[in-house]
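Below you'll find a set of structures to go through.
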Structure 1
Amino acid sequence: MKLLRPVLILLAASALLISPRPIRLEAAEHQDQDDDVIRVSTALVVVNVTVLDKEGKFVTGLKRGDFQIFEDGVAQKTSTFSAEETPFAAALLLDTSGSMESRLTLGRGAAIHFLDGLREQDVAAFYNFDTKVEQLQDFSPGRDLPAKAYSLKSRTMTALNDAVLRAADDLAKREEKRRAIVILSDGGENYSRASADKALDHAMQANATIYAVNMGEQGPARDIAATGVLRQFAEKSGGRYVDTPGGQQLRDSFAEIAQELGRQYTIAFRPTNRARDGKWHAIEVKVSRSDVTVRSRKGYKAPKG
């Protein structure tokens, strides 16, 4: 039975957290015992990893020893490893700017398809954005869009970066280990106070993977620059960029994203480079199998001072 209907998804994975405070993570050596945790008083980097086979299906059964993680090309020692299925929280962002006027119905349909694919334990919030960002529904297990979503009208400019930042900050307060931002937009950013880099930084601090669906018209008229903005959000956060705004391909992509978010591998490590320099540090995850594709965030920005 459908509940009330009102995610940015590009999943993510892949997620990263750097925290100067003690945090709780399941110990790899005791991952079969829910009560066994370790306390870490130094900064950790947490990375959610998606591993896919040649057919694009999620690869299960990998162990801690199957993974290698590198920061700026230097091998890191894995502190914790987890491979269990777990609930996730998703923030769904619908672009209601002027350029989306003829695409709002399609956007709402895409949001409904994504919500339909969530499991009982997953939660989602719904936002719209144009010159401002508004949360129409808080995180809940409901699978229907809020009533207000059906009366939304397109309005002038696009504050895409601000929407990503707002969703990331809200997700950072959630208890779920896996977090995602799903963007439904043509990518035409032109009004945000925040830069794309700042929005992406907030998403990474919140352990949020971004999934971006390009709602723009396909063909030669599609905005190349706007497409690049959406791709960057997805790729840098370890999520997925979806090129088609509708049809069976979109529905299949959403089903795969929902499965991916619930079944990612989570790896944490303490960087050997402890410099709090405020700089970008590249992350690469490798798997012992050669017949798979590995997707995770591309790095993180270290705290400063």
Structure 2
Amino acid sequence: MSAAESLVNPHRHARTLARIPLLDPLLYQPHAQRPVRSKMRELNKDTLIMPHTHAWAQLAISTGGVIRVSLPNATYIVPPHRAVWVPPEVQHTVTLVETAHLYTLYFLPRAHGGGEQAKWMEDAAWQECRVMQASALLRALVVEMDTRGDHAVPLDAATLQREQHLSALVCEEIRRAPVIHLGVRLPQDKRLLHLCEAVLQDPKGHRTLEHWALDTGASLRTVARLFRAELGCTFTQWRQQVVLSKAVALAARQWPIARIAAELGYTPSAFSAMVRRTVGMSTASFLGQHATRSA
């Protein structure tokens, strides 16, 4: 089982993914007249959309299910109340953790004809993948976007104008959306990658980095240095991201907070304190339980 798979499978049972090709992106290619395009696919649990890239930016958001967006060096778990931004030309794979309607929005960069309304995407902050809070308005706007491809009848003037208004609001909501610092980065060094994969399989397997390092063939000092050099954080900080990602996946199964905390080796109070210290919000808000109850 791969490191990415273990994020959503705490009991480590083998899973078979149904691999499907990318639905022809040229049918939904954004252009100057339609700089924001949307498509929707209803996909079953354990479906994997094969690795791909495109020349435009992408926002992935689901309704009623959890998705995982994987890059060569990181993995992001995205429940329905969150969305993930992928810049142009970044290879990514999308996996359905739960059955869901997957909405994919494509954004045309200014360099490709997106016009001045696409200038915001050129800021350095938007050149990196990010998970963001998806407001109720953003989710509603996404559902209202026209999801027909270019094989359908062209939009009439009124429908095209409506799409342009919706697109402008979508971009505004994305720019305003709070960033959720959630994602698990993976290293290139084989020794460190081996350790990280072991932690992803079972983050509570050992209490200290010294015990984790025993299986790498490297010294504790070397492993600590590699975490800083390759991942830009300490082992403890990286492991907390693993725990938070697992918590998000478990919360999507409607597990209560106490059960999630116990599964991850925490008391409820210690888990809540770690969540608030790491992401700056309550556990219920972070796990989207308020949003789930409202829905």
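When distance in nm of label points 7 Å out along Cα→Cβ at positions 168 and 184 is computed for each of 1, 2, the one that comes out at 2.3 is 1. Among the shown structures 1, 2, from which was the value 2, 7, 12, 15, 16, 11, 10, 8, 7, 6, 4, 2, 1, 0 of P(r) over Cα pairs in 5 Å bins from 0, in percent, for residues 88-223 alone calculated? Traced to structure 2.
Assuming 2.1 is distance in nm of label points 7 Å out along Cα→Cβ at positions 80 and 264 as calculated from a single structure, say which of 1, 2 it is.
Values: 1: 1.5; 2: 2.1.
Among 1, 2, the structure yielding 2.1 for distance in nm of label points 7 Å out along Cα→Cβ at positions 80 and 264 is 2.
Matching task: -0.25, -0.41, -0.85 is the computed value of log10 I(q)/I(0) by the Debye sum over Cα atoms at q = 0.07, 0.09, 0.13 Å⁻¹. Pick the structure from 1, 2. Mind dumping the intermediate values first?
Numbers: 1: -0.25, -0.41, -0.85; 2: -0.28, -0.46, -0.92.
The read-out comes from structure 1.
By the measure mean count of other Cβ atoms within 10 Å over residues 56-63, tell me the structure among 1, 2 with the highest figure. Present the calculation step by step, with values, prior to reporting the outcome.
On the way: 1: 12.4; 2: 22.6.
Sorting by mean count of other Cβ atoms within 10 Å over residues 56-63 in descending order puts 2 first.
As an exercise: helix-only ellipticity at 222 nm (-39500 (n - 2.57) for each DSSP H run of 4 or more, over all residues; to 500), calculated from one structure in 1, 2, equals -10000. Which structure is it? Considering all the candidates, the number was obtained from 2.
Where a number appears in this text, it was derived from the coordinates with a stated rule and is not lab data. Just so we're clear, the structure is a prediction, and the values are computed from it rather than from any experiment. Cβ atoms are built from the backbone, for glycine too; each structure is taken alone.
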